[in-house]
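Participant: As C-alpha cells, here come the structures.
Computed from the coordinates by the stated procedures, all read-outs in this text should not be read as laboratory data. These numbers come from a predicted model, not from an experiment. Cβ atoms are built from the backbone, for glycine too; each structure is taken alone.
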Structure I
Amino acid sequence: MLEAIRYLLLGILQGLTEPLPISSSGHLVLLQTFLNMPTVDYFLEIVLHFASLLAILVLFRDKITQLIIGTFRYFLKGDKSRVDDVRYVGLVLLGTVPAGIAGFFFQSFFEGFLTLLAVGISLIVTGGFLMLVQRASVDNTRTRIGLADALIIGSVQIIALLPGISRSGSTYVGGLFRRLKFEAVVEFSFMLYIPISIGTMILEARDVTSFSAHPFLPLALSFLASGVVTYLAFKWFVNAVRQGNLKYFAYYCFVVGAIALALSPLF
C-alpha cells in the first residue's frame, strides 16, 4: 500500500506540474529525494511523460486534427486556403529545433544539475521571470505567431532542460515578452511540447536498463493519475491566468525554491 501511494504521488505531481509553469522535472527531483527513490529513473519518467502527452493530445485534439487535415489538403490536393495550417506546422517544427539539438548533444550535461541546490536556484529564477510577465499575461492582444516568435519561444526551451526551470513556463515567458496573447502562447507552447516530449522519451529510452523494477499496478496507477491530473490542471491553469493570477505561480516557485535551498547539503 505504501508503495502504491508513492507512485500515486509521483503521478499526481507530474500531472500538476506539466502544464503549470513550476517545473515538473524539478518537482520530481524533490519528491524522489524525499521518497528515497532513484533521482534518475528513465523508465518511470517515460511512463509519466507519456501519460501527460496523451492528455495534451486530447486537450488540443481539434487543433491537431485541423493542422493534419489542412497540411494534407494543401500538399496532396493543392488547397491553397489551408496555407495558414502549413505555416503553423512549419513554425512548430522550427521552434522544436533549438531545444532538440541541445537535448540531443548536451543531455548528460543538463543531468548534472539534478540536485536540490540546482533545483532551488532554478525555481527561484522561474518565479522571477513569471513576475516580469504578470501584466503581459492579461494585456497582450497579438495572436499571429511569426518566424521570430517561433525561434525565440523555441530557443528559451533550452534553459528548461535544467531541472527547476519550467518548460511551459519558459515558453509562456518567451511568448509574452513577444507581446503575444496568452492563449496563443499556450497553444503554441503545447504544440511544441508534442515533438519535444516524443524526442525526450526516445532519448531517455536509450538509458532504460530495467522494466521489472516497477510493480505493474502501482505503475499503472501512477500513469492514470499523471494523465488525468494533467488534463484537469491545464483547464484550471488557463482559467486562472485569464483572471490575472500568474503572479501566484511565481510566489509558489519562490517558496518551493527556498525550501529546496534550505534542504540542500550546501546550506
Structure II
Amino acid sequence: MAGLRIAAAQSATIPGGIAANVAHHGIFIDAAAKAGVRLLVFPELSLCGYDLPALADAALASDDVRLEPLREQAQANGMTIVSGAALANRNGLPFIGALAFQADGRTISYRKHFLHPGEDRYAAPGSAISGLIDVRGVPVALAICADTTHQAHPHAAVLAGATLYVAGSLITPGGYVKDATQLASHARQFSVGILMANHAFESGGNISAGRSAVWMPDGQLLVAADGQGELLVMADEDSGAVLPVTTGFSL
C-alpha cells in the first residue's frame, strides 16, 4: 500500500434517496479522517442501493449538486473518497459506476465494465476495462463487484500501472468464499494490493455477507471484518484494524 492508509467503508444504504446517503457517507468520512485514512472506498451503488429496477430513476451526473458535500469533504480532509452510484447515460441505460472525489477537487468517474448476469436489463456496460486514479502518488485501479470475477480486469489494471486495486461490491454469504478466494488469487498473481468494500447489511433485497477485506500483494489476507455491521476496515503497509462506526442506522 506504499505507506498509504486505506479503508473500506462497510456501510448501509439508506432508503430514501441520494441526499440521505450522502449524509450517511459523511459519518464514515469523518471517522476515517480522524483515523488518518487517505483513500476511503464505499460499496457498489452505495449512494442509491442495489435496486436495479430503480436504477434509471437514481442515475445522476458526476457534477450533481447533491454530491457537493462529498467533494467538499474530500478537499477538507485531503482524502480520496470512492462512492458507488448510478451514472446517467445520454445514449441509453444508466451505468453502474464509481465516483472518485479527489483531494484536489476533481471528480473522476468509472463505469462497471463486466456486468453480473441480469444487470444488462437495467444497466449498460462501461467501455473502459480499467480506470486509474492517483492517490498521493499511488496508482489505484477502480473496480465494481463482478469486474473482479474476470481475470482480465485486474490484469488490465496492473498493465496500466496500478499497484492497488479497489472494489466496491455487493457479495452475498453464498458467494463470499468463491469471490474472496479469487481476490486473493488476483493479488498473488498480479502482485497488487486489493481492497474490497462490501455492504453492511442488505441492499435492494440482497443480503450482504459484510466481511470487507484487504489483501497483501502476495495474496495474504491482511485484515477483514468478521461479518455484517457498519464499520471501517483499515490497512497500512503491513497492518490492519477494524473500527466500528456508529451511525444510528437500524434494520
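Participant: Upon calculation of P(r) over Cα pairs in 10 Å bins from 0, in percent, for residues 72-159 alone from the atomic coordinates, which of the structures I, II produces 14, 28, 32, 18, 7, 1?
Facilitator: Label of the originating structure: I.
Participant: Also: Assign the value -7000, calculated as helix-only ellipticity at 222 nm (-39500 (n - 2.57) for each DSSP H run of 4 or more, over all residues; to 500), to the correct structure from I, II.
Facilitator: Source structure for this number: II.
Participant: Quick check: 18.4, 63 is what I get for Rg and Dmax of the Cα atoms in Å, calculated from one of I, II. Which structure matches?
Facilitator: Traced to structure I.
Participant: Work out the source of 38 here, i.e. which of I, II gives that when relative contact order in percent (Cα under 8 Å, 6 or more apart) is computed.
Facilitator: I
Participant: When distance in nm of label points 7 Å out along Cα→Cβ at positions 152 and 200 is computed for each of I, II, which one produces 3.7?
Facilitator: Answer for the origin of the read-out: II.
Participant: Comparing structures I, II by FRET efficiency 1/(1 + (r/R0)^6) of positions 120 and 240 (r between Cβ atoms, R0 = 35 Å, to 0.05), which one has the largest value?
Facilitator: I
Participant: Taking mean count of other Cβ atoms within 10 Å over residues 8-15 as the quantity of interest, name the structure among I, II where it is greatest.
Facilitator: With respect to mean count of other Cβ atoms within 10 Å over residues 8-15, the highest-scoring structure among I, II is II.
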